[in-house]
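The structures come next, written out as structure tokens.
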Structure P
Amino acid sequence: MNNFFNDLQDKLNQAIENSPAKDIERNVKAMMTQGFSKLDLVTREEFDIQAQVLAKTRAKLEALELRVAELEAKLAAPDTKA
């Protein structure tokens, strides 16, 4: 009984592989791949790397802004060394 189902599955897979639908699927995939290659897209890995760079840059910018604010506050404070 198990062999019957295995044989049936094999025959169905062969029928699908040899059907026009499979050719259409391959052609559509090829067309989409060609279309995507013409677009200016980045991979997910490249996007994630740039997101990390941006996060580090933002953190550094915030630290520098805080430091500038502290220095400006020191310059604006009245001179107590008389």
Structure Q
Amino acid sequence: MLKDRRDSPRRVINRIAKFHSGAGALPRDCMVTDISERGARLYSEIEMPERFTLSLSGEGHRVRRECRVVWRLGGELGVEFVR
């Protein structure tokens, strides 16, 4: 069994979010399957850029984070939140 090497625990959320790829670009949908303080796992049927802003709403608050892709596997990708 593989050991989890993450610094912070992730929680499963399976929620639709928006990603913004730059000035003038319309926000597009993606699915956030799990999230932690430092990053998230996303799924998108369209190609996502290497850097983008992720917006997630729910549970009475809105989260907005700058992201950098750290891995890709088909339509699934892992992102690190950039501070």
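Determine which structure produced the value -29000 for helix-only ellipticity at 222 nm (-39500 (n - 2.57) for each DSSP H run of 4 or more, over all residues; to 500), calculated from the coordinates; the candidates are P, Q. Structure P accounts for this read-out. Work out the source of 68, 18, 6 here, i.e. which of P, Q gives that when semi-axes √(5λ) of the Cα gyration tensor in Å is computed. The read-out was computed on structure P. When mean count of other Cβ atoms within 10 Å over residues 40-47 is calculated for each of P, Q, the greatest value falls to Q.
A value of 3.5 was derived for distance in nm of label points 7 Å out along Cα→Cβ at positions 32 and 56; which structure in P, Q was it taken from?
Working: P: 3.5; Q: 0.3.
Among P, Q, the structure yielding 3.5 for distance in nm of label points 7 Å out along Cα→Cβ at positions 32 and 56 is P.
Matching task: 12.9 is the computed value of mean count of other Cβ atoms within 10 Å over residues 24-31. Pick the structure from P, Q.
Numbers: P: 10.2; Q: 12.9.
The read-out comes from structure Q.
Every number in this text was worked out from the coordinates using simple rules, so none of it is lab data. Please read all numbers here as calculations on a predicted model, not as lab measurements. Cβ atoms are built from the backbone, for glycine too; each structure is taken alone.
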